[in-house]
Structures are given as structure tokens and as C-alpha cells.
Structure P
């Protein structure tokens, strides 16, 4: 990890630091991203905290620590870091995550107020989609099932081209339909989500199978036990054991 893997915008933020410090912080930020990819949250947190200690006024450092806290379900800490990142950068691109943090803290009404703030209208398309997904979830929390569905009826839902948000948006819409009891329509949207989910961001395939009444079985489950039985049958393994 050299630190050069970061986006140009982040390197611009690091220009306020000395060259040596900027290079070190950049390397820590790259490590945070890499460790989040493999769900090593503790190590990611250590790198993020180091980046903040060395560059506390760099928005990307505060955002990185916020993302780690968000992934850990530490909503209050994540929200605090996202607020700091927004204040330092002037950007509202973290708004959907901030709204979801408010939701995680059980403050649904405050979350909706934030989601309807003027900044929401300035978001890029992908961030608006993520915000719609969060709003739908909040409406479902509040028992407002029709509003949950309506929150997702945005232009991007009808698009045929595959986009980075396609799987998550289709999945969320399927969830909203399922909550309304529209099982057949929900099945169709879970199928769309599964088809678009190349990165396996959702469990759409499993949800689809569940609606179809299919029981998924792990063919490797118990394989190790069976192998041990072949080597040492005297220890209790029986011929023709359950391979599952």
C-alpha cells in the first residue's frame, strides 16, 4: 500500500499536511478501505484512529473512522464523525449514512427531518438512491408500509441499465412489497436484485429461494467429519453418514 491508490480528491485534502505526514495518512486510509473489504473491523479501526490522530482536520480521515464505526453498529460515534467530516468538507454526500445512524439510534422522526433537509436535493444520483432506501426502511419501522413502497418509486427504479445501486434498490423494493403482502411482485424484484448482484451485496438469491419454497443446503457441510470417519471409523463414524 503506497497511499497513491486514493482518489485525487482525497490527495487534495492531504495537501494541508507535511509531505511525510500526508504519505503516512494516505497509507492508513488505503488500509482502512482494504480491511473493510474483508470485514476486519478491528484492524480497520486502528488504522482509522491513527489517521485521525495524525490528520484530525482532514475530512477523509474523519469519514474513514465514521465508516468503521458505522459498520460496527456504533451509531452515535459514526454520526459524530460524519458530522465532523461534513463540517470540514462542506459536502453532504454522507447524508444517507447520517440518516441511517439516526435510525439506528431509534430516532426515526429526526432521521426523516434530516432526510428532507435542503441538502438532500444537492446529492449525486447514487447518494439520492441510498437515501431513498434508508427512508423506505424508516417508513417501514414506523408501520407506514405504503409510504415505504412509495419512497422507492424513483426514476432509478425503472431504469433497465445495470448501475452500482441496482441490486440494493431492487432488494429494498422487494422488501417493501413483501411487507405489504405482495409476495408475487416481491419475488420478481428479489429476482431482479439477485440478477444484478454481482458483488453479492445482498442475500437476494436466498430470499428468492425462500419465496419459492426451496431449501438451500450446503453440500460441504459435514465433509470434514465424513473424511475423518473414513480415516478412523473406530471413533464412532458410521458408513453412509449424513453428508448434508
Structure Q
């Protein structure tokens, strides 16, 4: 599928990895629905992107809000062809905190946003994609989700995060099989350590230390590199049901 004149919805699209995807997709000729939380800075950021971008405030785990965002995109741009799920949260919480069981609400929230939210957007977006006229090979849509290398080698304190991202890895193939009759592909990107606003809050020595852990190239990932991979996944129709790591060969240690 080519991005020119297609409509993509990008969750978490106002900043970080999602914003890099939004910028590249727009420059490649797509129209983009930016789904993110209704914060003033998000609204202003997307407003500067021009008429081919639409800000749609929503919580990814809320069925009504995501449906409203998708419907707004269809009404403005004529349909939904691509969905890229970048919205997510992370808490560093060990199973026992000072000898006491971790707060269950934090675990539940992480799974709700990262895993349930991803599935919610996928299932709702797939309905819109199934209504599209088929292109070459009968293709009607592409779903791209964001996991993490923590799904494979999660560190201490990452039980909730690793479980949520591992769930995204696990649903990739069965969802691709579910949606194959509709001409909808499903793929997942598992990024390593990327230079996002979350990492920008760390002291510079900590950022340098993280970069040193990457075998090659010995640096943090650039969100533009994540976006370039997402673009390739859209354009390469033979890729389906696969999880692709983008991590500079990093395998994370225990902590």
C-alpha cells in the first residue's frame, strides 16, 4: 500500500515515536488523524501541521472515544486505511515493593492502556478498513502496533510493561489470521531504547549509559528510524503477521 492519498490514524501521535510517524506519513502524501489525550500542548502541536492532519482527542481504551475519532477521520478524509498504535505508558514497579505486594491498580492500568488500548483501536479501525475498496492483492488496510524489546527480555521492575508488550507480540499473528479474509495486514514493531520525550527527562549521564549498552550503532534510536520502518511496513505488502525488532542488537540485562 502506498501512503499517497491514504488516511492513517496514529495513536500517541502528538509526541515521541507517534509524532515521527505523523510527520513522515504527512510528507509522504497521507492524511493523518492524530489520536492523543486532550492536552493543550497536543492540540496546538497538531494544529500547526496543516489541513491534512486532524486532532482527535481520545483515550485508546475507551470504545466510544476511539469510535468518535475514527468517524471524524472518515468524515473529514473519506476513510481509514492505516492505523499505527504508538500510545503507551510505563511504570517501574517491582512485584514486591519493600516487601509488600505491588499496587494492583498500576498493573491493571498498564495493561489497560498498552494492551487493551491497542486491541481496542485495532478492532474498531479494522471495521472501517474492511469497508474500503480493495487495492492490489485485495489489500484494504494495515494495522501496525508498538511492542518493545521488553516483551522478550524485560528488566526488574518491568513486569506490567513487559506483560503488556508481550501481549501485543502474542496477538500479532492470530489477528493477522483473523483479518486476512478482509485484506487487512497486521504487524508489530518492537523498539529498543529510543530518544523520546520520556528519555529526555533523564540526566545526560543516564542517557549516555543507556546508549553505551547498544551494540551498534552505539546510540539511542532516532524516532525517525522508527517512522521509516512503519512506512516500509505499510508499503511492503508481503509483510504480515510479523514482529520486527529495531534495537541495534540490544538484549537488555536484568536491570
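Out of P, Q, which structure matches 51 when percent of Cα pairs over 19 Å apart, for residues 76-163 alone is calculated? Could you put the intermediate results ahead of the total?
On the way: P: 38; Q: 51.
Only structure Q yields this read-out.
Which structure, out of P, Q, was Kirkwood radius over Cα pairs in Å calculated from, if the result is 18.5? Present the calculation step by step, with values, prior to reporting the outcome.
On the way: P: 20.7; Q: 18.5.
Derived from Q, not from the others.
Of the structures labelled P, Q, which one yields -20000 when helix-only ellipticity at 222 nm (-39500 (n - 2.57) for each DSSP H run of 4 or more, over all residues; to 500) is computed from its coordinates? Mind showing how you got there, number by number?
Details: P: -20000; Q: -12500.
Working through the options, I get structure P.
Taking distance in nm of label points 7 Å out along Cα→Cβ at positions 148 and 188 as the quantity of interest, name the structure among P, Q where it is greatest.
On the way: P: 2.0; Q: 1.4.
Going through P, Q one by one, distance in nm of label points 7 Å out along Cα→Cβ at positions 148 and 188 peaks for structure P.
Upon calculation of mean count of other Cβ atoms within 10 Å over residues 100-107 from the atomic coordinates, which of the structures P, Q produces 19.0?
Values: P: 19.0; Q: 11.8.
Value 19.0 for mean count of other Cβ atoms within 10 Å over residues 100-107 corresponds to P out of P, Q.
When you work out relative contact order in percent (Cα under 8 Å, 6 or more apart) for each of the structures P, Q, which one comes out largest? Don't skip to the answer; put the middle values down first.
Values: P: 9; Q: 21.
Checked P, Q; max of relative contact order in percent (Cα under 8 Å, 6 or more apart) sits with Q.
Ranked by mean count of other Cβ atoms within 10 Å over residues 20-27, which of P, Q sits at the highest value? Please list the in-between numbers first.
Details: P: 17.9; Q: 21.9.
With respect to mean count of other Cβ atoms within 10 Å over residues 20-27, the highest-scoring structure among P, Q is Q.
Which of P, Q yields 1.8 for distance in nm of label points 7 Å out along Cα→Cβ at positions 12 and 116, as computed? Could the numbers behind the result be given before it?
Details: P: 3.4; Q: 1.8.
Among P, Q, the structure yielding 1.8 for distance in nm of label points 7 Å out along Cα→Cβ at positions 12 and 116 is Q.
Looking just at FRET efficiency 1/(1 + (r/R0)^6) of positions 44 and 172 (r between Cβ atoms, R0 = 35 Å, to 0.05), which of the labels P, Q belongs to the structure with the highest value?
Working: P: 0.85; Q: 0.55.
Between P, Q, the highest calculated value is found for P.
Laboratory data are not the source of any read-out in this text; all were calculated from the coordinates shown. Predicted model, so just to flag it, every value in this text is computed and none were measured. Cβ atoms are built from the backbone, for glycine too; each structure is taken alone.
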